[in-house]
1. If you rank structures P, Q, R by relative contact order in percent (Cα under 8 Å, 6 or more apart), which sits at the top with the largest value?
2. Rank structures P, Q, R by volume of the Cα convex hull per residue in Å³ and report only the one at the top, that is, the highest.
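What follows is calculated from the coordinates using simple rules that are stated; it is not laboratory data. Remember, it's a predicted structure, so these values are computed and weren't measured experimentally.
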Structure P
Amino acid sequence: MFRKLRIKYFTSVYANYTTRVAVDPSLKENFDAKVFKPRKHPGTNRIKIAAIPPDIQKAIKLILDDAGAKAYNQESIKLSNYIRSRHLPPEDGEIDEKAQKFHNAISKQVYSSIDRELSPEEAEVCEKKIQNKVFSALKKNVYRWGNIAYDKPTSLQYLMSRAAPEYAVLLRIFDEIKKFNPDYKPRSFFDFGSGVGTGTWAVNHFWKNDIFEYFCVDTSPTMHDLARLILCHGRDNVEMPLKGFFQRQFLPASSDLKYSIVLSAYSLFELPSLKSRLETIQKLWNKTEDYLIIVEHGSNAGFQVVNEAREFVLNLKGKKGKEGYAFSPCPNDNICPRYLEHETPCNFLMKYESLPYAGKAEVFADLFSYVILKKGVRSPDDPQWPRIVRAPIVRSKHTICKLCTAQGELKEVIFSKAKYDQTTYRCARSCNWGDLLPVK
């Protein structure tokens, strides 16, 4: 199912980048001619902070006012915290393995205090006692996963707390496609786990005049109603402004229809097992014409889900019509070095403005993990610049950057004023977490 992990080494720190690096030669003329400035080099993320568009904010306010949702403010914060802290559902084999370990340990403890042969009745009582202790231990040590039922109150709470960060994250991710493929014009959009419609809002920011079909899948009818109401400016009995807008409760079985962009944002956690997640990823990849985007929270569990999808798709190399490559954030198609060598997830930070509903709009930040998978084979012209995977450490006359490289390795590079040319040094110094560094 996944590629065989060939682990050459493990380190608890980043390896030093001993190879000398410099600005990509193809960009040198542009830097010299002041077409690019180091502070705004072509690898920087263009969207630093995002807010939900005013027309959508106005529609959300109408909906929340009609529902008397101010009373849900504290509950919405609790829901957001719970969603961020979730773990993946335990697999059947994991529970059985833990139960066996507890049974062996508890049996040893119970029987070690007995120095005589037990009658059948006493042995049965003893076994029941062991089973009860095993059950209690499992309750304390096994995560009790459950999918969230999005009824009307829960959906409104989700809208209040999660719409702003999710929109901001998706805006930044779509901008990666727009930035490196400026002539791309998607014709259709498929959103799995569409929720309140943040995917549609974000994709419309870039390609509203190009997309002729939106296909949104969500198991919650309430979420569908909210998404449609927001697009209709918060008013019932208004004609849907988007043509070709479709909503369904379940993922269509047929893979005949392909969609330019397929998105699964914060949705795979609702599936009960690894098998169901991989089956869904396969269906989504079969529906993908150009780009498949997987986004989850920037926790260890969220990163694991994203990495599952990445490995599954990249494992299809050589299969005609199904192969793809990592378009972003990875500059390579190797096994993720973060997954192999570190306990910290590969995640990024996005700033956003909260909804000015229960109070003034404030700036917050949200951690997320993502992968954009593109159908086809990586172009030989792809520069594969290294990605900055943690916030650079800026000090007097030097900057330390932690990079994921085209070779699939994590490297730490110290850019000092004395050892590097001015352009390379200033590019590194102006970089932020998540940017590409245009060096070779």
Structure Q
Amino acid sequence: MPMNNKLYRIGQLSKKAELPISTLNHYLNLKLIKPEKVIGSGYRLFSNKTLETILEIQKLKKEYLPLSVIKQQLRKGRELLIKEPSAQYRQLTLPTFEPEYPPITFQFPSTRFQGSKLKLVEWIWQNCKHLDFNSVLDAFGGTACVSYLFKTRGKQVFYNDYLKSNYYIGLALIENSRETLTQEDVEEILKRHPEMKYPTFIQETFKGIYFTDEENEWLDVVVTNIDTLITNIYKKAIAYFALFQSCVIKRPYNLFHRKNLYMRTAKVKRSFGNKITWDTPFPVHFVRFVEQANESIFDNGQKNKAFCTDAFDVKGKYDLVYIDTPYISSKGVGVDYLEFYHFLEGLVKYNKWETLIDWKSKHRRIKHGKSIWNDKNKIYQAFDTLFKKFADSILVVSYRSDGIPSDADLMSLLKKYKAKVIELNRKNYKYVLSNNGESQELLFVAE
């Protein structure tokens, strides 16, 4: 490839290399590649030399070599002289080989939210692409990666989630078809405006809980700027998305379930986590997530829509309904996403956050009752009611093999309303923050 001095932003590099931004960020984290320079508010620029390195990495991956070995080869600065795949790596890799990230046609931003189906979306698509449908409701949209998958396939997508913070993700990536944040927008968000009076709510309320004093002050400024200065709803949604991701990436376990800032700040030897990522300044993370979100925006020719309501209250008719509810383990322990991400919910309800907090809790969680999806005694009825509500649609249901209800119970409930139900099992999938090696991903397709 001829060399020149042209520099690319990560979205342009993604298109040149024909790889998702999430894969390039993975290579950056592994130090397989690095930017030529960083400009402005933190935008990274890459050279043709970086592009050549990426193409070399892809070439070596075809030899079934792990990235750790590829990194060694690149560091030594010599080409691999293996004509046939190494028997050692072929034996280790081939039975369980799959891409580090699913090859979504358009670039979905990287995500660290618990419960995300990002690494499963291609598997989900392979098992429902034969179905006859145009409109699809993602009833429990979460990170929006499944909605985004359907959007890339030209479907009319209706995203729903009862959390307002997630709703903004749906607005940014699903309903939005063209709006992006400009560099001027980002600069307006990141700077302190002398004429504005900034609240100190986060500084006072969450001191010593999740972030440092300096970081809390930054959050008060930025969330106020987003709410006050960004008037376009889709630009605002992108800004919130980047803010959410920036907060999550700086948290141990990527959660807000306990007061544990000390895990970041203590000067001890760590066996987990990424202190460099934790200590990277908020503005740097924010700009990079804005970049990712901007590069993810596209128009699929459909009028897509985001809702923020209880799944039972969604109105309308849909050809297909995808259902990925919170999960209850066989021991009766449910996943409570508001408990995990209450801080993000507070950011989008900043002006009334104080009235929502359970002040008795050490980590200042938002008050809320027990969801029906976290109650092992009510979840059977919840599924039955939901299946009945959408009985006229094709139903595609994700769950786990060791959950309540069991796979047999879900099959029985679906057969009350559907003549044809297929159960699919995704083996060898490791759930984030899970020590249960026996649990497997299930997918039910009911017509």
Structure R
Amino acid sequence: MSAETREQVGPRPLPRLRREDRGLPWVGNLFKYQRDPVALYRRHWEHYGPVAPSYMFGKITAMMLGPDACGEVLQNRDKAFANGPAWSQLVGPFFRRGLMLIDFDDHHGHRRIMQEAFTPQRLDGYTRRLHPAVERALARWEAGTEIPAYWRLKQLTLDIAADLFMGGVGATDTDEMDRINRAFIACVQAAAGIVRADVPMTRWGRAYRGRRKLERFLRGYLPAKRATVSDDIFSVLCHIETEDGDRFSDDDVINHMIFLMMAAHDTSTITTTAILQYLGQHPGWQERCRSEALALGPAPDRAGLDSLVSADLVMREALRLRAPVPVLVRYAVKDTVVQGVRIPADTFCSLGIQFTHLMPRYWTDPEVFDPERFGPDRREDRSHRFAWMPFGGGVHKCIGMHFGGLEVKAILHRLLREYHWNVDPDYVAPLDHHALPFPKDGQPITLIRN
């Protein structure tokens, strides 16, 4: 084989970015992403293929588009990609040392300890506590009056997180919990910040203040959690240890609690909000889910929630159509190759999760709500190992995904047993894409008692 032939079959360089795809000076394609991320990714897919160049924050970046490219990065067989350096550029100061922001041996050690908080036995205990927490929260919702579903669900899931993760917050009043909610929002919204420093009146400035508030809040409860063993996650993190005797430090516990509480209530809120919309627009599916919920009784155990077949299909389809984390990010810590394209060290990479969920190559009528695509006769999610990846993949796959599914189903189970609702079939949620997607109008909905 000649040298020329070897060059032709060897890795290709990252395609050269066309001038029209460069975007604005320094910020690059940030505003295009915030307007319509799927449209941006589709444009780059059409022009460049599965590994596409982009430009943001003064640097050439790489987009990983489709299940082959995303899967290769998520599996990370040559350990060329790291989470921490990538997420740190977006939200690092505010979720520092959370499980998603650490890598390799450090990540393995922390995940090994934290898995003890999500064993089947612990999930059984969390499920028992879910139902009264959901019941108390929903008791404050008004029937027959239009409410902003997203914001009500966000408060509800934070209340659940406070109960299950912290064992309750009896020393904290309602107004303070509202400020805690706003602190979490500020930390998440920092991802869209232009000024990336602790500057007043900026997204990052608000996020720094939010992080300080969250630390003070959790540290106030830490001594009691260290002193007494209970079944909430805060206490579990304070006391669990591996067979080798490894345990979390106080700082570890606080860092993991801030990240877990954000991840648990933000992603569950996004998914449950989407489900309410789709069930309101598809009354046949709503009745199908309600029939299963009524047959179970008011407080099903974990096996009972797992038996809600129709609700599970609907949840999977909602996660496909509105992935709570539509883009994952990684940072190349050394030269590597993805889909035959060279990725130089120090390249920021974005993985198009939501884009992949809508590719016609893998999904029939991908824009259409069709939960049966996940049914046993079709299983379109198996068209490719990474066609459906709302929880990521590889060693960083979401550690709380089973808990999240139980939480969503517990909320949906209670709502279906007590209420019915309709949503205009033509309603399209006006999503804000500055960070995690949420409906800018709060997704108004009116619950009617059954």
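1. Values: P: 21; Q: 16; R: 25.
Answer by largest value of relative contact order in percent (Cα under 8 Å, 6 or more apart): R.
2. Numbers: P: 209; Q: 171; R: 160.
Largest calculated value belongs to P.
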